[in-house]
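*Asks:* What follows is a set of structures for review.
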Structure P
Amino acid sequence: MNEPDIKRKLTPEEYRVLREKGTEAPFSGELLYDKRTGTYRCKVCGADLFSSSAKFESGTGWPSFDKALPDAVELTEDKSHGMVRTEVICRNCRSHLGHVFDDGPTSTGKRYCLNSVCLDLEEAKG
């Protein structure tokens with residue numbers, strides 16, 4: 001999918017976050033408190049990214065996960081906004097998803113802090 005097609009597919013807010021590395025307002029995302037089971041997928045390309053079983057409530061205002069699905073995401077250094085963070089991007093289409101931090105409460109020690117507008121939830125069948 002080329003960039004003009006991606007821009008047509010997404011809302012202006014989705015495009016700003018996914019393709020221009022923006023951030024949605026905390027506590028504003030539709031998937032923040034979602035408890036349904038299934039697989040979280042990239043809004044741009046549909047790639048499987050995170051299992052609902054990896055999701056936890058972090059209190060930060062963004063959906064949080066303790067691990068990604070194997071080979072689903074790529075981590076890159078982000079030096080924007082006067083900080084050094086680790087950006088999480090979709091390995092398939094290179095869209096910005098959020099950031100990962102080493103302060104997670106589970107055994108992985110990770111907190112993948114993602115923007116709801118970057119994700120679709122494919123609910124588990126049955």
Structure Q
Amino acid sequence: MIDPTIVGKRITSTKPFIVDQSAIMRFCQAIGERDDRFAPPTFSFTFIISAFEESLKGAGIDWSRMVHGDQRFEIREPIKAGDILTLSSTVESVRSAAGNELVSVRADIEREGKEIIQAWSTLVVRG
């Protein structure tokens with residue numbers, strides 16, 4: 001069972017994520033996107049997931065039973081090559097449904113102190 005006291009836990013990255021053009025190009029190629037001038041919205045998940053794992057550390061999650069349930073983004077500005085990004089993640093909720101445990105986590109991505117993206121994920125720990 002996921003420890004419900006993690007709700008509200010916020011972790012801020014101590015190391016920035018530096019975006020390079022080759023990473024954007026590889027991601028675009030993998031998903032079939034031809035325009036690599038900016039990173040596709042889902043590109044941010046390549047570094048968000050490690051922040052979520054850090055936020056959920058010690059919460060009693062069996063990662064071998066984890067699946068990705070839902071994802072949504074609010075994008076104010078796209079990610080581009082050369083960006084130096086910082087990331088904070090917050091556990092927003094924990095609940096049970098149909099024998100599964102669901103945890104919702106939000107990521108706040110900033111460039112030069114300005115929030116450019118918020119991303120929400122629902123992670124499902126299968127029962």
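Please treat every number below as a calculation from the coordinates, not as lab data. Computed from a prediction, not measured in an experiment: that's the story for all the values here. Cβ atoms are built from the backbone, for glycine too; each structure is taken alone.
*Asks:* Among P, Q, considering only distance in nm of label points 7 Å out along Cα→Cβ at positions 72 and 112, which has the greatest calculated value? Can you show the working numbers first?
*Replies:* On the way: P: 0.4; Q: 3.0.
Max of distance in nm of label points 7 Å out along Cα→Cβ at positions 72 and 112: Q.
*Asks:* Can you tell which of P, Q yields -5000 when helix-only ellipticity at 222 nm (-39500 (n - 2.57) for each DSSP H run of 4 or more, over all residues; to 500) is derived from it?
*Replies:* On the way: P: -3000; Q: -5000.
The value was obtained from structure Q.
*Asks:* To continue, here is another question. Out of P, Q, which has the highest value for FRET efficiency 1/(1 + (r/R0)^6) of positions 32 and 96 (r between Cβ atoms, R0 = 35 Å, to 0.05)?
*Replies:* Going through P, Q one by one, FRET efficiency 1/(1 + (r/R0)^6) of positions 32 and 96 (r between Cβ atoms, R0 = 35 Å, to 0.05) peaks for structure P.
*Asks:* Follow-up. Ranked by distance in nm of label points 7 Å out along Cα→Cβ at positions 16 and 40, which of P, Q sits at the highest value?
*Replies:* Result for distance in nm of label points 7 Å out along Cα→Cβ at positions 16 and 40 over P, Q: largest is Q.
*Asks:* Can you spot which of P, Q the value -0.55, -0.94, -1.06 was calculated from, given it is log10 I(q)/I(0) by the Debye sum over Cα atoms at q = 0.14, 0.18, 0.19 Å⁻¹?
*Replies:* The read-out was computed on structure P.
*Asks:* Here relative contact order in percent (Cα under 8 Å, 6 or more apart) was calculated and came to 32; which of the structures P, Q was it taken from?
*Replies:* Q
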